[in-house]
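Asker: Below are structures written as structure tokens.
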Structure 1
């Protein structure tokens, strides 16, 4: 029988021999089968750890040169990029334009699927062009199948601008490797439901993007140990987290930590440096600038022993 489909041979479109009779199983057995497949997915991401680390270095270098991170994707892949972009400001105190996301179909496609928009190569190029990519930027294309025309158009345009290109896919054989700086391709294999890339492919992609963004933020000083010292105070929960971080690092009581944070304009890093260095708010900001925004360098103190004592671990 002649094969006319260009998608049929893709790993993400294959039929999974382990789940052929899944529609006859009890709920517990479906769950067990999905967990078994997810274990294979984690192993596939583990296999890409060295490439992920290279991606972190690429992004870190760009951020240190005031470059941006721009995610591009469609469908599930696009939404995962949008999620990463949205989570950076509240978690790490980044400016909204530092980490951005382009979604095929625009903002409306985030909540309501718009099939067909992913096939528009030219719109992908136009979409990334609106952000005026430069040599300082890193553009991360996300496409489980490795074939999405929208993403290819965007990456081609970004490449022409001199941006660094990282491609995250679940097809290790994609020919896009020929013009990107780095391909990260966990070979997750066929989905539990054939072609449903919101499953293993989506989870693997989320893991990769988590590591790329989080590790890069750590590398530019957005944490002190594993404490979220650039957290933004958008809710009472986050203000409470800020107070607790201050009590842990400085030894102040909770109410005193609140007073210190108010004097520091709710800037956790500045508050720590003010208390540890007996400095004013403006002096603490100056010291942080000289320390490249790293709290450890600004106060000359490692937080790990204090955290170990708190957790009672050796």
Structure 2
């Protein structure tokens, strides 16, 4: 990845947002801020498109175009990245650097905006999941206009965003009533970054989801014929326990799925955003994984 070094430290507000991205609080102020924050602050997408209307809200896809992109004639693979924040916080900007990285490799890089869990707005985690699934259907339905290859859609996400990402391949009964469910929302590959993968009391999110938690627990909904998947997770994650990622991988592999788990010994939740070398390693392994799966030229 060729991104320039940040020129200055992140503002307090951005740092707070990034910490909350991974379920952390500002009480952990002694922790180093993510070096991605100032990089993200300097980036702007090439285009924003509305993929869905939910009540009075218009939800957007933030698009980063590859070089020499010609939507009318191109058919580019997609790398869709989904921010985390415990389903309650975060914005698409958080992962602009990752979307831009894959745009620089020739893909259409996209960062997703989705509804967040809110008592005031009467939105639930089910709504977060519905939005992720709606976004993939929008991309496929508008593939020619957007200049994308509808058979090469990669969905990625961090933490709760990883949950929304894997939800596009699972939870077939959780769909927006306005969606055309004849259009598949199954991605062609998954890249999961310390994802919420177990919503039981041993994992993360049971209280936020409520009584229907098992319906949205990936580890409880594993099935055959899932897309190729790579999961990055640290063994000492105190927010989203590593054991969930390990069990999900084992169960998925037993069903014949291509599912790889890349572990980082020790490390906090979201370990790779606090260390540039670790970040570059995650990006490089993701690039190799996608190259081996035919998403861009070898």
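Asker: Could you figure out which one of 1, 2 the value 24, 23, 20 for semi-axes √(5λ) of the Cα gyration tensor in Å was computed from?
Answerer: Working: 1: 41, 24, 17; 2: 24, 23, 20.
Label of the originating structure: 2.
Asker: Another question, if that's okay. For distance in nm of label points 7 Å out along Cα→Cβ at positions 195 and 219, which of the structures 1, 2 scores highest? Provide the component values of the computation, followed by the final result.
Answerer: Working: 1: 3.8; 2: 1.4.
Largest value of distance in nm of label points 7 Å out along Cα→Cβ at positions 195 and 219: 1.
Asker: Here is a further query. From 1, 2, which structure was helix-only ellipticity at 222 nm (-39500 (n - 2.57) for each DSSP H run of 4 or more, over all residues; to 500) = -8500 calculated on? All intermediate terms of the calculation are to be shown ahead of the outcome.
Answerer: Details: 1: -15500; 2: -8500.
Label of the source structure: 2.
Asker: Taking mean count of other Cβ atoms within 10 Å over residues 147-154 as the criterion, which structure among 1, 2 has the greatest value? Mind showing how you got there, number by number?
Answerer: Details: 1: 25.2; 2: 20.2.
Largest one: structure 1.
Asker: On to the next question. Suppose you compute relative contact order in percent (Cα under 8 Å, 6 or more apart) for every structure in 1, 2: which one lands on 19? Intermediate results must be reported in sequence, preceding the final value.
Answerer: Details: 1: 19; 2: 15.
Structure 1 accounts for this read-out.
Any read-out appearing in this document is the output of simple, stated calculations on the displayed coordinates, not a laboratory observation. Not measured: the values here are computed from a predicted model. Cβ atoms are built from the backbone, for glycine too; each structure is taken alone.
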